[in-house]
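Pasting the structures in now, so scroll down.
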Structure P
Amino acid sequence: MKKVRFGIVVFPGSNCDHDAHYTAGTIMGQEARFIWHKEGSLGDVDVVILPGGFSYGDYLRCGAIARFSPIMKDVVQFAERGGPVIGICNGFQVLTEAGLLPGVLLRNASLRFICKYVHLRVERNDLLWTNRCTAGEVIEVPIAHGDGNYFGEPDVIRRLEEGGQVVFRYCEPDGRLTESANPNGAVNNIAGIVNERGNVLGLMPHPERAADEALRHVDGRKVFDSIVAHFVAQQTSAALATAERS
């Protein structure tokens, strides 16, 4: 099978780009390359990762300046064509600033930077990001942010909930949604969402930091396993269709 080609966009201030590259390339055994923010084209990629960090020092607003980087024009076009785009932490903030996902990420309710492992409940497993999970499954991955408090106006939250666009929620180990399990005050314990088509995912937790056996936490790998499985399924379907025509 053809390897999945991951493109990891690098902004000034990105600091999780190498984590994403290591997980996609070394752990998953796929193709991975860095894409500098000043490039005008993504090139030949299958999946785009907007990594975590502090793009442009988080000046103005988190992700607000990165949104105007030259590469983002092609990222937006790639997403609009149905290309898979995942924004992790700061990458999630960039996606909301670029208008690819609704809502905003505000300062944590505690007004403190939080770095720890959290539990997430998987709300959907029919997406290219979660097909190796089960609906309602609880996974454990780390967070590291000061502005992860997801917020949207009531009508925005209503559309997300009714449209099944909430993919991950902060929860207790047993899956219960409680205030104490919500590390940053996010509305409805929202940790990750997708656009209406499901090809753009934004989440504050870091699955790429929970994929290596050496770290004793591998739940985050399920996101990457799901991506690869999605493309394997596509290739298999294409091969079967070709065989039937011949």
Structure Q
Amino acid sequence: MKELEIKGFIETSFLDWDGHIVSVVFLPYCNFRCPFCHNAGLIENSDTYETIPVKKVFDFLLSHKDFIDGVCITGGEPCLHKELGLLAFLQEIKKMGFKIKLDTNGCDPEFLKKIIEDKLIDFVAMDLKEPLDERYSKIAGAEINLDKINQSVKILMGEKVAYEFRTTVVPTLLEEEDILDIAKQIKGAQRFVLQQFVPKNCLDERLRDIKPYPKEKLEAILLKIKQYVSNAFLRGA
């Protein structure tokens, strides 16, 4: 198996997959440059991070099978590693009997479709940065192939795997109208999560002084969202 480049490993997390106790694997690199990203080091300075041997992850999982439910694979953008050991890594974890959650920006619908059809993942959390139109590249910080994002949305809404869409609500970047537009575009989705903005360690240092929206404002937006996605809730607020 090609050695997957792992740059972070949390042995036990109760927060990264609702209702599950998981280990979290962090992979470097991303094709987006979202200004509010809080894992900027993994994107721009990954060489300064220790590379964690895959064997260390496997050994921990095998020795904690009675406690750990699964593995959350995040980043960075994990799908950038599809030819760098990720596929074999997923296959090995499934052989061990663990569930897998994938965090993704939806940039690679072909790979997403493959690992869903091969039953290599059990849950997908896909970030939606902005409404799926000309506004998208503004927040993503890069030129985005919107067709691929839309394809990933369509694949998930095909109901072949459990999933959620999630949007980080960043003042100065997202207004209530933007969030409602996203909800309309994913009407009927399994889950839609509004994530509270955390200014600490943002990729764009100018956002580190921005105050998050108050919980009351997010709750008011959430009520409006539920006419489009009934299973919608706040996280981190």
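A few notes on this one:
- Top of P, Q by FRET efficiency 1/(1 + (r/R0)^6) of positions 18 and 162 (r between Cβ atoms, R0 = 30 Å, to 0.05), largest first: Q
- With distance in nm of label points 7 Å out along Cα→Cβ at positions 106 and 138 derived as 1.8, matching label from P, Q: Q
Taken together, the values in this text are just the output of simple stated rules run on the coordinates, not laboratory data. Bear in mind the structure is a predicted one, so any value in this text is a computation, not a measurement. Cβ atoms are built from the backbone, for glycine too; each structure is taken alone.
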